[in-house]
Structure P
Amino acid sequence: MPIQTLTLTEAMKNRKSEISRWPSDADSQAARFSPIARPAFDAPFVIKPDDFVFTVGSCFARNIEKQLAANGFDFAARYFELSHDDSDFTGVDVSGVLNKYVVQSILNELRFAIDPHTRWSQSNLVELSNGKWWDPHLNNTIAPASLERVLYRREKVTEYFKTAARADVFIMTLGLAEAWFDTTSRLYGNGVPPATIQRTEPNRFEFHRLDYNQILTCLEAIRKLLMDHGNPDVNILVTVSPVALKSTFSGQDAMIANTYSKAVQRAAVEAFATAHDNVTYFPSFESVTLSERSHAWAPDQLHASDEIVRYNVLAMMEAYSENRKQAPKSGLVADALTLMYKGEALAKKGQIDEAGEAFKQATDMAPAEGLIHMNHATFLLRQKRYDEAVIAAEKATAHGGDSYGAYAVLATAYRTAGRLEDAYAAIDRALEIAPTKRGNIHAKAVICTRMRRFDEALDLYETIIRGVAGNDLDQLRARFMDPYVNTAKAAGQEGRAKTFLAETTGEPA
């Protein structure tokens, strides 16, 4: 049956709206498409300062949290704590433990936490052949660990999801329509089973491509659960992540599989939002996928760029805030980002003076945008204007750029300007924010070498090499092994390097 029915008069009236027409002429394209697509959308409710906000889903949910924090909102993830252990995190920070990529995984966690008729069972875990345990319902980049450690993580995640019961606003981001089904627990998991399970229990997990009805049924169940066992007046805001499938298990071309994954979720969300007054959709997916590709995507062409994520989160929070009648800041930021893009394009062409002027206009237009200051600092570093780069990077950290890696840029600026103590402090701050980020660890190793803190530098290089050993040794050697060996020679510790590399990589120093 149709998800919407209108009379002829109502339909014709809708068609007269300016936003009902596709931007097919130069002016409308410049206003709505280029370089960032700005789809119009309704915001039927307000997120008030005293509202409790619960966020769940893929990494876009984490970006929403950053903006909530910047604007002083009360949200669940700010209370989430997990003691850090080096064995826990192979590719995410602590908040990444909460990432949920499949709608069934969101539903499972809510049932474990707030449904009195559902109990979590240890049989949901998987014991691996090496004596460690794996929780299929967490981010699959979380390393398997002892049963005690895995149960500790499970307790903390369940405590987090219990707070959904008191949410005034529930923000959910859908990620994938490719899922893994556990034939033992009869539940869908949240990630790809580890390689050891492929050897020991090859028939326990099945790969499923989800259909429209499965996704819509889960969405309806999530809403019912929240209203029956939580706040019956909750407002639900749903987005679909634009982040592409890194790889598909379907046997299809990844581009085709990704299109299906996004389309089927987007269709289900539309039916879900249309059916309920307390459910609404935010079009971040459309904004990213309809924007100019060179600006919308990170270099891997997989993840959305920091700039477009920043615009979308700002547009969302602006639309749903009590002050939404004020002049929209998101449009101003989008214009400033356009100037920043222009500066980057001019720099690539070698038009350095023109690029510098574009960056100046961008920072003048949006002086409180840390991301623009950070990119300006990177431009200045490439021009070897180190003192100016320091100033720009300091502005970036002062205006929220720390969420996007501004402290690492500041550390580089300080180092190149010869301010090594300041560089050391800045990279330490970067590592506090993203403790497992390899680039930050490497940057600290470089700074320590320059400061002749050789033992510390060697420890840092060894952390990196230990973490990537077994991957492409050519890349490992060029990026990390050679600097490690050179640092060991400068420290007079060639023997240490030789022994470590032989044990870790099987390669001679």
Structure Q
Amino acid sequence: MLFSLHLHSQTKVNSKLYAKELKNANFYFESQDYANALKGYRHVLAIDPDQETALFNSAVSRFKLSMDADSALWALSKLKSNSFPELEFYLGVLYHQKSGFDEANTHLSKYREMPMKLRSISDQEVDYYLACVKNAREFTAQPHRSIIKNLGSKINSEYDDYVPLITPDESVLYFTSRRSGSTGLVKDGDGKYYEDVYASVKAADGSWSEPKNIGPPINTNTHDACVALSFDGNQMIIYRTAPDMLTGDLYLCHTDYNGWSQPQKLGPEINTPFIETSACFSTDTSVVYFSSNKPGGYGGKDLYRIRKLPNGKWSLPQNLGQTINTERDEDAPYLHPDGTTLYFSSRGHNTMGDYDVYKTVLNTETNQFSAPDNLGYPINTVLSDRFFVLNTNGTRGYYSSAKEGGLGGNDLYMIDTRFGDNDLKVKHGIVMIGNEVSKAKITLIDIESKQVSGIFNASAKTGKFLLVMNPVKSYKAIVEEEGCQTMIVDLEPLANEQGESDLILNLTRKK
């Protein structure tokens, strides 16, 4: 009798806990707080593994949080009834993430045929995923020869690693990571560590060193992500979370004698009360491309451009137009040192699913970009592929992808291929003032066109610099440092050099 009373009491407690957990989880789900909803549904399913609402909503939460498709499909497979009209839709998008194109097309088409009064997802959204299935099927049937390598466990972690930035000579790799050991060891509402910026140095044998957290003043206790690196490696744009922890802004920092300077918030030409998370420089840093979801665009995030005016101020932002921007997100712009080839990621155009990487070329006469080309499979996949950058001569690209076979979340990958005729080379050098190093500014002039080819800055710490040059062209280098006489150096084509040699520049102080 006492045993029966104990069981009755325990059942009553479990029943109250069960009802409370389910109610709270449903509240979070309806509020689109999918991380907390998933936590609640896990508790519910621990008590009742067959609870259908918890199974279905937990699967949807996993999809919304970009978690592995297998776990969401497992939850949906446990459903014994067909009381969820959206089941067909989510089966379709999840099978698509597993490259099960026949199953994806079948489930999405079945959902599309249901009367609108029975479903909550629009025809437009279903048609988008059906198009993704079609695009993915076509691209995977015609793969190109790119060799794609995961950068391995020395660089990548079990957490998300993304936004690779490389110096022109590929000697240093910066990237953003949400790994354990971040500054402050703080986690956000999703249970993930805040973003920090890391750096790795390439050794003589081509291997990368163990990444190091670059620390303050760039990394703080909140989100800090690298965004763009100038072509001389001395300026970096970072993203930092705003005090409201919902929005964020872009900041600029420079190298100085002690490393990276305190980041300075960029002006209202870029930053708004909305979200600006990605940007890139032109070679001479006179143009910045960036993404924003501010009102007035074509939908989601759009790509914009600002130019530095003769008075040193920035122009108003110019939307890159409907050729580039779609009703969905465009993000992660990267302008190659050739000054005309722009790479970016998009959820629109003819994507295989989520973000794909695209290439477009600027017509300098019309100032218009060409129709974007999808870089195709296996660079792009049915999952997120973003933050693409390319080395100077176009033989290796780096990007982040959530593709299968990674170490966890997004990983960094290297692509060994040639993407076009970006036949540029890097010239190394050092600037000295007597026995001291100089942080001189070097303006490179193309002698043939008489145009500025790029503006580069020597490191304040070492005096070393990098010049990005066309190997068959001649240049004039104007070397300027405060308190010193301006030096003008004629540079012959690199193709004429007998072997590689560093350029040593010695400035003279003004009397």
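For which of the structures P, Q does the calculation of distance in nm of label points 7 Å out along Cα→Cβ at positions 401 and 481 return 4.5?
Source structure for this number: Q.
To which of P, Q does the computed value -16000 (helix-only ellipticity at 222 nm (-39500 (n - 2.57) for each DSSP H run of 4 or more, over all residues; to 500)) belong?
P
Have a look at P, Q and say which one yields 3.8 for distance in nm of label points 7 Å out along Cα→Cβ at positions 241 and 385, as calculated.
P
To which of P, Q does the computed value 4.0 (distance in nm of label points 7 Å out along Cα→Cβ at positions 105 and 497) belong?
Computed on structure P.
Each value in this text was obtained by applying a stated rule to the coordinates, not by laboratory testing. Computed from a predicted structure; not experimentally measured. Cβ atoms are built from the backbone, for glycine too; each structure is taken alone.
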